[in-house]
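Listed next: structures, encoded as structure tokens.
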Structure I
Amino acid sequence: MRFAVIYGSVRSERQGIRAVRWIASVLRERGHEVDVVDPMAMPLPMLDRMYKEYDEGAAPEAMESIARIFRSVDGFVAVSGEYNHAVPPALKNLLDHFQAEYLWRPAAILTYSAGHTGGARAQVQLRAILGELGLVTIPAMLDVPRVAKAIDEDGTDLEGHLTRSVDRYCDELEWYARALARGRDAGVPYE
């Protein structure tokens, strides 16, 4: 299967990229193709027009590239920090540029923080945001407290607790991806 890992921080000393590298490597080790969608590498303008509002071929190149990735994947992993009890503005901006590309696909939520909460409050918001966009969020969620101590720069789990809990998370994501792919193949209620 193929998954898009969506990241939403554009801070100069962002630490969540560690979690992105870790979950991407876990998915690859499980035999999946992974595309990382990072607003630092694929900058989008502040939302003025959604991708669907452009004539075919007229969207900015970064938006076109992201749309191609999103249309090709079986599911998503949204990786988010917690900014003032909410998701980062860059993540919300990235997500809001698209909609049809998400329909009938699963999303897993992974949050992190510098402190002990692991981004738990952002999880609640992300579940609502992703659902509104047409994604089905899986029941399992992962949180990474003290991300800079839990995962190194290369994405290695330094403490081992993430590796112990990730199997159920990935099993659910894979199950939902297979189930929703069968549903899409059989026909969807609307497009």
Structure II
Amino acid sequence: MATDRTFIRKESAVYAQVLLEATQAAGTTFEVAGQLDGAYEIIRGNIELRTTLLDRMIPIETRIAIINEVFEGFDPVLLAVLDVMLKRDQLMILGKVTETFTNLAEDALKAVFIDVTTVVALDDALRSKIKEKYSAQFGRDVLLREHIDPAIVGGIILSAHGISIDASITTQLEKARHALSQSR
């Protein structure tokens, strides 16, 4: 089993390093980090898509066409890496590739990536406040990946390095509902 983990770590590092070198040359490292994270979340969260992409009975050309259609508009270098991973039957290590690339990209940019989810776009004042607070906490520059999600109703969700702060109205209402149901 250690050999499998070692193999996965090595293969992930190769994909991540190739992607980093290509994106650094193009000046798109931060953007591609967000796209890669998004691609991983879409594939991980959609069982039908994931099953189709991993199904060896479906011709590789068809699976590559699906990847290119689903992620149309993504950086061509990222699409090329996903295509190679499909051809080599290694799409199942995409999570590790994403994690490794994010770490390499943060080191290369000397920054921490923070995902910020709100109902409406952040204004400059709030954006600056978040960057200032977390820059002091992490001791590095902060780059925000901003997401809009009307489902959270209001508030904000921040996440970085596997730590999430959920101050969304939806979560607060759910906690209140749970507390009320327990008090009966």
Structure III
Amino acid sequence: MSATVVLLRGVNVGGHRTFRPAVLARELEHLGAVNIGAAGTFVIRQAIGRERLRAEIARRLPFEADIMMCDGREIVTLLSRDCFTGYPERKDLVRFVSVLSRRPRATPVLPMSLPASGAWMLRVLALDGRLAVGVYRRHMKSIAHLATLDRRLGVSVTTRSWSTVTAIAAVLNDR
């Protein structure tokens, strides 16, 4: 069993559902937990079943939270691909990965642009299993479009920047 990546949804945003991820990582030290940033992202290095891990995390949080998980190999494989062909790094674009709670029932036509007409604010470029990869413009309207990804894909999602995903991969490769 490889490492598990845990992503909490909707925590430490706007002063709501706040907690200290570094404290949780220390409480999960027996599982080899590594905290990545302040958004509730962790790499769990020890082998543990997902339901047991979910219970370990849930009982330590001061609130209920959606807990998304994926296998570390999925992240490493994703980084080995060129997901951003045609979208070079630019200051006005943010590269992201959304982890889906499960595979969508229907695969959307890609690239999927939001809004569907006019100038796009967010674009999903690829869907690899439960990982959606895309870019969004640095604009306040983009946040609203990120919030609609759940509805558009038909499953719960949580999103992290590409820099967070590369930090996850660095921890995974440092095993």
(message) Between I, II, III, which one scores greatest on mean count of other Cβ atoms within 10 Å over residues 131-138?
(response) III
(request) Taking -8000 as the value of helix-only ellipticity at 222 nm (-39500 (n - 2.57) for each DSSP H run of 4 or more, over all residues; to 500) derived from one of the structures shown (I, II, III), identify that structure. (result) III
(request) Have a look at I, II, III and say which one yields 1.05 for Cα Rg over 2.2 N^0.38 Å, for residues 19-58 alone, as calculated. (result) III
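Coordinate-derived values only; no laboratory data. Remember, predicted model here, so these are calculated numbers, not experimental data. Cβ atoms are built from the backbone, for glycine too; each structure is taken alone.
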